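*Asks:* The data blocks that follow each hold one structure.
FYI, it's all coordinate maths here, none of it is from the lab. A quick note: this is a predicted structure, and the numbers were derived from the prediction, not measured. Cβ atoms are built from the backbone, for glycine too; each structure is taken alone.
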Structure I
């Protein structure tokens with residue numbers, strides 16, 4: 001990047017138009033409009049494209065299985081692939097990700113196995129993976145709580161001299177929560193190496209952006225906390241990757257936090273139990289589908305001669321294999337142990353919890369079902 005990371009960025013409001021490097025038609029914007037950022041390499045953009053295609057197929061398969069009753073619920077990220085994967089591919093393995101409940105494809109791209117991601121949506125565990133193994137925190141349902149966790153970890157890393165950054169996703173609706181203010185302010189005061197990625201998909205379930213705030217844009221809030229703010233086209237994977245990469249480099253080098261608003265759109269329902277036709281019209285959805293992030297990047301790669309028929313076959317084969325592996329994983333009955341309810345509640349088990357564990361163990365033993373059971377019981 002040509003931005004001087006040693007010099008604090010001026011506290012100025014972002015431009016009205018979201019920053020982009022590749023336009024809707026798949027053409028790169030002129031260099032004079034790139035604001036000091038460079039287009040990512042063809043190799044990087046090809047990787048992002050591959051991961052987005054694989055992630056969409058995975059997301060589509062999860063949605064289908066949820067409709068079949070195989071999972072209790074699932075919030076799709078269709079249409080938001082560029083915001084999520086442009087971010088996580090910019091991260092190092094040692095950087096920490098703090099995702100929301102909608103960021104399963106980001107968790108998948110961080111390397112967490114399918115079965116471990118979906119175990120919480122099936123109701124087996126609150127978190128199915130070891131966060132330390134993947135530097136990825138559990139997906140959270142309470143709005144905005146993960147922001148404080150990200151800032152806390154980032155501050156601890158700074159105090160220890162650990163050169164990492166923490167990245168946290170947040171939706172537009174969750175920015176209305178008090179936890180968001182506390183996290184933004186804490187990060188600004190302590191200059192925590194945190195990157196806040198706001199995925200503004202324009203609806204907090206059924207509440208449109210216009211009824212959430214009178215602010216021109218969410219990134220305008222950054223100046224009030226004394227941190228840089230960016231307004232980015234969230235369907236442009238190149239722009240997301242470039243801005244997040246710069247913010248991560250700045251965070252790791254001691255430059256403090258950054259707020260990045262990615263303007264995007266949720267084309268699917270909030271979850272499988274939602275009826276979006278009650279609060280938005282089909283013309284709006286169709287208009288955003290025409291701005292599809294995968295198709296935009298595909299057009300650019302084709303124009304650069306960087307995407308062949310053989311490449312597409314390879315990518316589609318990988319995507320289908322991922323979908324098949326997911327189906328296989330969900331076809332296996334989980335092995336459940338009711339006594340695991342008491343694990344990881346307290347570092348030192350309290351007497352009351354011990355009594356409850358013993359009472360449940362006694363009841364299970366009396367029913368002849370002590371210990372682990374199959375998924376059908």
Structure II
């Protein structure tokens with residue numbers, strides 16, 4: 001797999017630019033802060049996932065003073081060629097995104113991910129262990145669908161169900177529902193329970209598959225042998241249907257579902273210590289990097305070789321860990337941005353100054 005070309009127009013600080021990275025090795029985007037290095041990686045991420053890793057507001061991505069921006073990528077998989085197009089338009093009331101893969105609207109995130117698979121390292125991702133549970137849930141779901149795209153509908157179904165259930169709860173306006181509305185809620189509860197249990201199964205399966213690879217990656221990243229276990233932490237204990245009944249009054253008052261996979265978490269234990277509460281910052285970062293690398297290897301086992309993005313990650317690592325990370329990066333295409341000197345292993349990388357891109 002190779003990203004052959006990326007074109008940006010009215011995207012962030014760019015008027016118009018075309019970048020052609022090395023399709024088989026490391027390309028370093030090297031230029032001063034504020035010149036758009038991270039914006040290039042953001043565009044690649046958008047074309048792969050439909051989402052930015054920097055903002056939840058699509059309007060932020062359009063260059064100031066204009067009403068639309070776009071990004072385009074040419075990707076090859078052997079003899080197959082993919083054209084991925086994204087156009088973002090700012091209207092009077094909303095901002096819209098339109099995506100095409102080879103001229104067709106992608107049916108799901110999995111279609112995008114298969115066209116341009118990624119493994120992404122960002123400063124925020126490096127600190128995912130010590131952040132809140134929402135970042136860890138998001139990481140789990142991304143890693144699960146990347147390693148097994150057939151599971152993407154599981155998460156899409158749950159997202160629809162929890163949205164519908166929450167909408168119904170808000171319609172009660174904090175008051176006890178009538179018998180008719182209660183029966184309507186019970187229908188959604190059945191859907192909610194079924195989709196929730198499936199999400200939990202997928203996530204727990206991922207943690208099981210990740211663990212042996214994580215032990216190896218962490219040992220090599222940290223330079224020490226450590227016992228590691230991953231534990232899923234559901235927001236309900238035994239029977240979810242019964243828990244929903246118990247939480248009905250609270251859910252109605254709050255206007256949203258207070259238990260379910262959208263409230264779950266996971267934790268990592270290093271030699272029996274909770275990594276979030278008892279590990280050092282260096283240990284937490286090594287663990288987060290090892291998680292990403294382990295998931296990358298899961299993806300490669302099904303014959304897919306993701307593009308690796310590293311956005312200013314080395315500024316978050318001490319020199320020893322930075323050097324070990326470089327040694328652990330998989331062979332293939334890699335895009336790197338940096339504001340600090342890179343480890344010596346990158347001395348032969350293809351360097352691009354984004355200010356001078358055509």
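*Asks:* One of I, II was used to compute distance in nm of label points 7 Å out along Cα→Cβ at positions 167 and 279, and the result was 3.9. Which label is that?
*Replies:* So the calculation was done on II.
*Asks:* Rank structures I, II by mean count of other Cβ atoms within 10 Å over residues 55-62 and report only the one at the top, that is, the highest.
*Replies:* I
*Asks:* Using percent of Cα pairs over 19 Å apart, for residues 175-262 alone for the comparison, can you identify which of I, II gives the largest number?
*Replies:* When percent of Cα pairs over 19 Å apart, for residues 175-262 alone is calculated for I, II, structure II comes out on top.
*Asks:* With distance in nm of label points 7 Å out along Cα→Cβ at positions 23 and 319 coming out at 2.6, pick the structure among I, II it was computed from.
*Replies:* Computed on structure I.
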